[in-house]
Structure 1
Amino acid sequence: MKIIAGNWKMNGSRAALETMINSLRDVNTPNTVILCVPYTMLRTGANGVQTGAQDVSPHVAGAYTGDISAQMLADAGAKYVIVGHSERRAYHNETNAVVRSKAQAAINAGLVPIICVGETMDEKQAGKAMAVIESGVRESVPSDENGKIIIAYEPRWAIGAGLTPTSSEIAQAHALIARTLKSMGRGGTPILYGASVKAGNAAAIMSIPNVDGVLVGGASLKPDDFIPIITSVK
C-alpha cells in the first residue's frame, strides 16, 4: 500500500473537489488517497478520500489575523496538513524551526503533518544536498515521538520545472531520510516523493526502496491525470 497525496496549491473550487471525489468513487485501490486543498474546500472524507490543508499556524488561538489554527482545520474536517512545502519556505521564508512548530501544532490537534524537506539547485550544485536534507529532517520533525507524521522529500530545484531526479538520486535521498528518522526513534515513518510526479513516472518512482508514496502537484487537479497515478501501484 502506498500514500498518494495531492496538493492543489491555490487552485480548484468546491465543485472541482466534488467532481474529483465522485470520480474516485469507483476506483478500487488499497492505497491511501489524500487531497490537500485550499482552506475553503476542506470537508470530511468521502469514498475513501481524506482531505488535508496546505499550511497551518503554529498558534492555538489569538490575535493572528489571517492565520488558521490546527484545531480549526480539524474542526473543518481535515485529517492531514502539509507543512514546510518548498513554496512556503521560498515565498514566506519559513525556516526548519518554524516548520517544526507548525508540525507540533498539527500533532497536538490530532492532525498528521506532511513535513516537506529538500534542497535547492544552488545547494545541489554546491554538493550540500545530503546535508540539507538531513538537517531538514532533524530540525523540522518535532521531538514528540508519539504523534504520527509523514515526510515528503521535495527536490526543490525540480518542482514546477518539469525535472525529475534520477532513480539513484531519489533512492539516495530516501535512504538518508529513512536512516535519519530511525536514529530519531521514528523508524517506519512513511516517506513520500514529490516533484514533477505524473502518470508516466509514478509507478517507477514508487518502486524505489524507501519511497512509500508520492506528493502530487498539478497532476492531482484532474481525475484523468490523478487516477492513473493512484492505480499505477498496488
Structure 2
Amino acid sequence: MKYTIQKLTAALLITLTLTACGGGSTNYPGPPLLVTDDGISTISSVNLNYAIALLPLEGLNAYESSSLKYMREEEKLAQNVYSQLNNTWGAQTRVFGNVSQSEASHTEAIRQLLVRYSLTDPAANLAEGVFENQTLQQLYATLIQQGNVSYVDALKVACAIEEIDILDLQNALVNVDNQDIRIVYDNLTKGSRNHLRSFVNALSMIGVTYAPQYLTTAAYNAIITTPIERGN
C-alpha cells in the first residue's frame, strides 16, 4: 500500500510540474538509462536527477541504508574489475573498457543517493581495487586472479559479476520501497541484464557457450533469449 501511494503521489507531482512548465514533454531530458545498440548501459546523472528531483525525501530504514552502502561498493567492484581486465585483454575486445566506463556511472548513481540521504560514502577516496567491505575485497582479489588466466576466463568472470549484481539488486528491491532508490535499482538491474547479454555474446563470438554460475538456468535463459532493454 505504501509503495502504491508513493508511486501515485510521484506521478501526480511530475504531472503538475510539467503542466506548470507548459504542459509539454520538452522539459523531459530522457530516461536515466542510456543504452547503445550493443547493450552498453550508462546512467545519465542529468536524467537521473530529473527523475528523482520531484520525489519526496523519505525516511530510510536500516536495510535501505545498508543496501545503498553495499551497492555503492558492489558497483565499484564491477568497474574496478573491468578496468583491470581491460588492461590485460583490451587488445582483444573493447567490451571490458566500454562496460567499465558504464559501471563508473552506476556506482556514481548510488553515490548520488548517498548524498541525497546524507549517508556516509564507504567508497569515498578509496583507490581502485580497495573496498571497505571485506567480503567484496576478497571477491575482487578472487575475480582478478581468475580473470587473468585467459581471455575466456575473463569473460566468464564478467558474466559472474553481472549475475551477482542482478541477484543482489533483485533481492534488494523486495525490501526497498523508497521510490528514488527503486528507480536507480530498477535501472541498474536492467543495465546488468544488458551487460550480461554483451559478455555472453562476446563468448559466443569465439565459440564458447556460457553456463550460468549464479542464476538459475530458467532465469538466465529468460535474459539471454530476450532483446537488449532500453531505458524508460
Structure 3
Amino acid sequence: MSPILIPTKSPEDWKRLLAQPDLHWKPGYSAMTLARAWEAARDNGLPPEVFNILQTGLPDAETLRLLVAIPEYKVALPGGSTSSQTDVVALVRGTTGLVVVAIEGKVDESFGTTVGQKRSEKSTGVDERLTYLLKELEVTNCSDEIRYQLLHRTVSALVIADDFAATSAVMLVQSFSPSSKWLGDFQAFARLFRTEAAPGRLLFVGKRHGIPLYIGWCAGDQKFREEIIAPAV
C-alpha cells in the first residue's frame, strides 16, 4: 500500500480501498456504515461513541483530536503473504501525546475464523503468525474458540503505535449491530487478559514493548446503517 494519502470528499471514496468492493460496499454492511459514521464526524473529528469510550480509560482523553484517519490500513505480519487490514486507523493527539486507535467495524458480520480453525490448517505460515501474535500479546493459553481476527487486529494496533512512536495503542470494535451481535466473542477475547469487557468501557490490558495497550467495544449510531448521508459542503 502506498504511504501517500489523498483526502476524501464523501464516504464513496472509501469503496475502492476494499478488497472486494462490489461484494462489501452495500447499505447495512460495515464498510459503508463505518465510512458514513467517520465522514459525518465533526468537532474533534471522532465519531461520538469513539470519543466517549476513550474518555473511560485514556489519561486526558478530553483533549484528544483527530489528526488523520486512514481507511483499510494494511500491516504486514510474520507468516504468510496476507497483511492484516484494519478498517480505520485513527491517529489522535492530546496533551499526553499521540494515540493510535485501530477500528474494527461491524454490523452483523462475524469476526471470522476461530483460532482452532486456523490451527487445523496445519500451515507453516499460519503457525508462524499465530505464534507471533500470541507472543506479542503475551497470551500463553489461547483456546480454540477465540476469534483469530481479534488477535491480529490488536497486534496491528501495537505495530502501528510503534511505527508512529505513539504513547498508547487502542483496538476498538465499533459495532452498529442493534443487538450487539458477536459481543460474546469480544468478551471471550478480553478474558485472555483476565478482564471482563462491557460495551462503552475501555480496558487497559497492560504494556507491550513499553506501549500501553487498550481494547474496547462501542456502539455506533444506527442511522448510518441505512441513511444516505450528504457530504459536507
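Of the structures labelled 1, 2, 3, one was used to calculate mean count of other Cβ atoms within 10 Å over residues 67-74, giving 22.8. Name it. Please list the in-between numbers first.
Details: 1: 19.8; 2: 22.8; 3: 17.1.
The structure behind it is 2.
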Please state which of the structures 1, 2, 3 yields 16.5, 47 when Rg and Dmax of the Cα atoms in Å is computed from it. 1
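Given a value of 2, 12, 21, 24, 20, 13, 6, 1 for P(r) over Cα pairs in 5 Å bins from 0, in percent, for residues 107-202 alone, calculated from one of 1, 2, 3, which structure does it belong to?
Numbers: 1: 2, 13, 25, 24, 17, 12, 6, 1; 2: 2, 12, 17, 20, 23, 15, 7, 3, 0; 3: 2, 12, 21, 24, 20, 13, 6, 1.
Computed on structure 3.
Here helix-only ellipticity at 222 nm (-39500 (n - 2.57) for each DSSP H run of 4 or more, over all residues; to 500) was calculated and came to -22500; which of the structures 1, 2, 3 was it taken from?
Numbers: 1: -10500; 2: -22500; 3: -8000.
Comparing all candidates, it corresponds to 2.
Each reported figure results from applying straightforward, stated rules to the coordinates on display, with no laboratory input. Values in this document were obtained by computation on a predicted structure and should not be read as measured data. Cβ atoms are built from the backbone, for glycine too; each structure is taken alone.
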